[in-house]
Structure formats: structure tokens, C-alpha cells
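Here, each number is a calculation from the coordinates, and none is a lab measurement. Remember, predicted model here, so these are calculated numbers, not experimental data. Cβ atoms are built from the backbone, for glycine too; each structure is taken alone.
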Structure 1
Amino acid sequence: MIETRDVRKNFGALEVLKGVSLRLEKGEIAAIIGPSGSGKSTFLRCLNHLETIDRGRIDIEGENLVATDQAGACRYVRESEVRRICARMGMVFQHFNLFPHMTVLENVIEAPITVKGMRRADILPKAEALLNKVGLWDKRDSYPSHVSGGQKQRAAIARALAMEPDIMLFDEPTSALDPELTGEVLRTMRQLADERMTMLVVTHEMAFAREVANTVVFMDQGEIIESKPAVEFFKNPEHRRTRAFLESML
């Protein structure tokens, strides 16, 4: 579903990604963990073109998004193809990014109407079903300022799902929430995992990574240090940096 090879990204003189290669299979849930500043969120943003890479290759569902040519220059496919390929991925951000002037329901239906050109009458039943799925049916007419952080994040998940993505990307979806609200969001993500949604999740929630993810990827200083099946990762981490990180988190 996703394959990256030697992805590199600089911000000025700072090299944030130092040759990240990763493969995500259909139906797989991969958790990316690591200390703050290790490049996890930047990597996620590169996958859906919120950031451009400086070197490497990204393929989404077998189609090339960007590759490095023989001269060493990064070449993206044309803009219309970038939009089409990236539309296969839904993104859930750390800070919700809901439109404050729209109700929860309006937030969910906006992208299908604006981006896909769907009629309101056609998307409305699906949006209502999604809000029911994430436990927000009773909040559909509320504005973001009138719901909790956990409810905002579940609305953001419903909004992403309304575009019918094949892959869901989560960028630390619970880090901005109080601990008591984190469980609501994780339950929704576990439900998606049970439905075999392909997911790549940047997270500090070790319990989620251990219990839900198939694969755990540990990043540090812009590199993938270790990647293993979740059970093996937590039972027998090989690298000393991985062991030190887990000791600080568990």
C-alpha cells in the first residue's frame, strides 16, 4: 500500500529524514514511535505531499508519487496525479484542524462536496452513518467549540473516512488530549483496525502500539532504527537506543 525508499528531507541545513525506507502492506497497522524531533510527523507529511522530499522514492498502492532521477533531482508526477494518488490517504492531525465555523456534520461533508463534487443529498446519509459509527450522532449539529477534544478528534476521523480512503494516516492523534479523553479516540481506531483498515500511526501510546499494531517502527534522529512485529518488538528489542526509549516509556 505504501513503499518508500531512501526518503530524505532537509529544512535548510537540518537533515530531518536521513534515508527512510518503509513498506506497509494492505490491512497492516504500523505504529511509528520514537522521541520528539525524530522525524516521525515529517515522514507522514511527506507521504501525502504536505511536505516535499529532497531525495528518494514514494509509491502509493503501486503508483509512483515521486522518484529521484539519474541526475539526483526529485521528480513528482504531475499535479493532477499527485492529487489523485494522495486522495487515497486520509489524514488525522494532532490538533484536529476542524473548520470552527462549521458544525460537526458540515465538517464531515465539506470535502466530499468540494473535492469530489458529490451532491449533499448523496453524501449526507454516509456522513450521518460515520458520525454514528464514531459515537457523535448526537453532536452532529454542534460546533467544534462546543465539543470536547476527544469528540473533535473523532469528528476528524469521520471527516477523513468520508473521502473513502484506502489508507489512514494518524499523526499523534491523542497527544493533544487529556488522558481521560484518549480512550475514546483509541477505541475508534481499534474499531478501524478490526475492520482491516490499513493504518500508519505516529503515536506515543505504547499500549496501542503493543495491542493493535502489527508492526512497530522505531525512529530516532531521522532514521528507522528498528522495525519488527509488535509482539517481538516489545519482547526483544535489539538496538540499545530502542531499549533505552522503551525503558523511559513503559
Structure 2
Amino acid sequence: MRSRSANRSGIVIRRRVTPAGDIIVTLLTPQGKVKAIARGGVRGQLSSRLNLFHHVGAQLYQTPQADLATVQQAVLEGALPRLAEPERYAFAHLMAELADALFQEGEFSEQAFELFAGALRGISHQADPEWVALVMSYKLLGLAGFIPQTTRCARCGAPGPSHPDPLGGQLLCGACASLPAYPEEGLDFLQNVVRRSVRVSIEEPVPEEQRPALWRALERFVTVQVGGVQSWRQLVPHVGAVPA
């Protein structure tokens, strides 16, 4: 008989408290995304352990009739206190929401877990958390199979596009574009970030004044290819509005 109990080590990427005092969490683990409930959790030790971005070891119990597994125990395995800083929390929250949208429950991906954990560590420790979040967002997209078209125009297929696509977040040729071409650094980033190593990309940051356009491209691409991610405007306010 299959055991109804399982031990999972994962990072809390979503947390919600119900009116009854239960905590519903989503964990990203090497075995895939897991959604579970800690009944009465706000009144006990689980409340502080099942915080957003905490790395926990959880004992889960699943019955055939229940939609959610029950968190029976949780042990804190790691935390990054600096993620609570406003300038870092915004990007960590964005990464968590993006990972939640990209990866499905039960979908095994140890690489996704390691990449996301590395993103949180980088946002916590690096002096430029915005750049880390931008690089790692594109890396997570690439891992999930969502890779922007950068070698040909997204509308007509012409080679060598270099202009923003305000509708799809990809690249357009000069004949199809209504916006100026990307500066050299921003264009190079969009063309190569998915295939470059994380280290190389982090060590070659794009100037800050070029980043809003890159965030807009990322937002449009994710919205069209994956679905709405609510954190863009609330938590990355300097990105600004996406052109209509």
C-alpha cells in the first residue's frame, strides 16, 4: 500500500492565511511544486516556520479524499533575513510568483529548485538585487521552455531584429517596429541571456537606465506566454506602464 506520508524539503513560494487560522502554503521542492495546509497554523510554531521564502523540511500527510496535503511538522532548514529589506523583498516576491506560474504541481524539476534557490540567494546577498532578478527571471523562463524569439522578427520573420515588441515582449525588425531599437547592451542581453551562464550574465550588468525597457519586455512576454503575474507593477514600480 502506498504511504500517505511524505517528507519534502522545499522553499515557501506562496503563503495564505484563511479566516479559520489555517495556513495554506505552496512549496517548490526538487520533486516539484507542492500545495499543503497547516491547520490552525497561525496559533502554533508553524506560523513562523512557514513564512515566505523560508526553506523548510515538511512532513506531509495526504488522504485520498483531501485536495490538499496536511503539514504535520515543519523544520526550518534555512532563511535569508535580508529578503525582508524593501529593495530586496520586491524582487524576491516577483521571482516566487513567477516560479509559481511556471512550474506545475507534481512536475519534477530539481534544476528548477536549484535555480530558484540560487536566485533568492543572489537577491539576498548581491549589491544589485534588481539585476539578479532580471537575469534569473529569464533563466527560469528558459528552463521552463519559454524562450523569446531573438534571431528573427516576431511579426514578419526578417533576420536581425533589434526593436522592442510592445505586444509580445520579443524583437521586431525596423520595418515592423514603432519604437526605437534597443541600445547595444540591452539587445545583447536579450539575445544571449538564456544561453549564457548565470555567472557571466551577472558579471556583465546592463546600465540601469536601460533596464526598464527590459522589464517591460519581460512582463509582456510572460503575460502572453504564461499568464498574468501580479507583482510587476506593485513590486517593481519603476518599471512603469507597458506601451499599448
Structure 3
Amino acid sequence: MVFLGFAFFLFRIFENLYAANFDRPLFRHYYVFKRLSDSQLKILGTEFSFYNKLSEKHKGQFEHRVAQFISEKRFIGRDDLVVTEQMKILVAAIGCMLSFGRKNYTYALVDYILIYPEEFFSKMNNNYHKGEFNPREKALVFSWKDFEEGFRISNDNLNVGIHEFMHAMQLEARKSRDLDSVRFARQFQNILKHLTNAEIKNKMDKTAYFRAYAFTNQYEFMAVLAEYFFESPEEFKRIFPKIYNCTKKLLNFNFAGY
């Protein structure tokens, strides 16, 4: 037991050194044992195009992660909404897509997924929202109408699911010191540095590529970047290659052509 403990300690040191030098985890996925039911897999294969772009190996990992997410989170319908299997699969799939490059992918700060039929009144700021992350309640909250619209229209850079999951990931990066969080924080700072570059700033002003809401604050900017990264990667890469590459490194995302 002492030997095994010491070996594990040495492995963790090596893993941290590897991550620091290569800016990615040594292993992002160790095992696959959870499976989706046939009906769940049909929903994923029919409705989630990202899944179909993955290799067979990565498909197995993605299925495991979606199943793990669904088993760990409590889905609750609001205003008489009945949460369906389709809703669970699509919400889990969006979250697992965003975190697919990470070793720690389950969103430790989220225990509940609350789903309203449409825009809901939030006591966080006494306003109507399409989605929100409530860290105090450890809840992600969505309007299903807007979540589904953001999911179905895949090229308008508006995806409330990606946006709110990114907020949860951001806060986790602030509170944790695991390999994924350290990489996230490093690349986030690199992105902020690029924003102070006069050439990039002028290009942003000239092209007005990112929607105005992105500039509300640095956290909204990162959430909007994630939407653009997944919904228009080629255009994003062409117009702002340095910021695109930082986002790709931040997410450790080397899948499905990204």
C-alpha cells in the first residue's frame, strides 16, 4: 500500500509537470463503462451533430460522459413543464461537448438543472432571463424554448446552453486548482492580453464581429467566445486566429475538426 501510494504521488507530480509543459492533461479520459439506452443513443445520434463527427473511440467517451452527467444531476421542470428524456440528453450533450477536452468534465458546481417552458423571472436581479447559472443554489436554469432555439439554429452564434455552461466552468476555474482550471485561467489571461492589443482592438471595432453583449464584462466575453467557437469556428479562426487558438487551448479542444 505504501508503494502504491508513493507511485501515485510520483504519477501526480509527472502529470502536473506534463500539463505545465504541454498545456494539456496527460490523460483526459481514463475509462468508459457507462452506456446510454438505445432510445437515449438514438436521440444523441439523430439530434446532436457534434457526436456524429467524433471517432468511434471518442463517441464511446462522449456517451459515457453524457450518461454520467445525467446520473449525477437532478433535472427539475418548472411551471408544470415535464422534463423529457430528449431534454436531459440535449442539455447533458451541450455541457459535455463544452467540457469534452477536460479531464474534470462533470461541472462540480452544478447539482441541479432547472428547466422552464420559456423566459423566467429571476430573483438574482429581478429580471426575465433565458438562462442563468446560480452558484448559490448550484443550479443551471434554462428556458427550454430558448435553449432549443439556440441548439437548433447552429450558425447564429447564439446558444444559451453553451453560454451558461461556460459561466459554470469559469467559476469552477476560479475556485479550483486542478489541471483543467489552471489551464483555463492561463489561457483566459492570454485572451485578455490579446484584447489590449491595439491591432486586435481596432479590428474588433471595425468588424463588430462579436455581438455587443460580449463586452459587458470579461466573463460575458468568455461565454460569448464559447458560442462563437462552436457555432462558427472557421469564421472565428479566420478573423481572430490568436483568440481562437487561445480558446481552443483553454478548452483543450482537438475534436470534430475544431
Out of 1, 2, 3, choose the structure whose coordinates give Rg and Dmax of the Cα atoms in Å equal to 19.6, 64 when calculated. 2
The value 2.0 for distance in nm of label points 7 Å out along Cα→Cβ at positions 124 and 164, derived from one of 1, 2, 3, belongs to structure 1
Across 1, 2, 3, distance in nm of label points 7 Å out along Cα→Cβ at positions 44 and 220 reaches its greatest value in structure 2
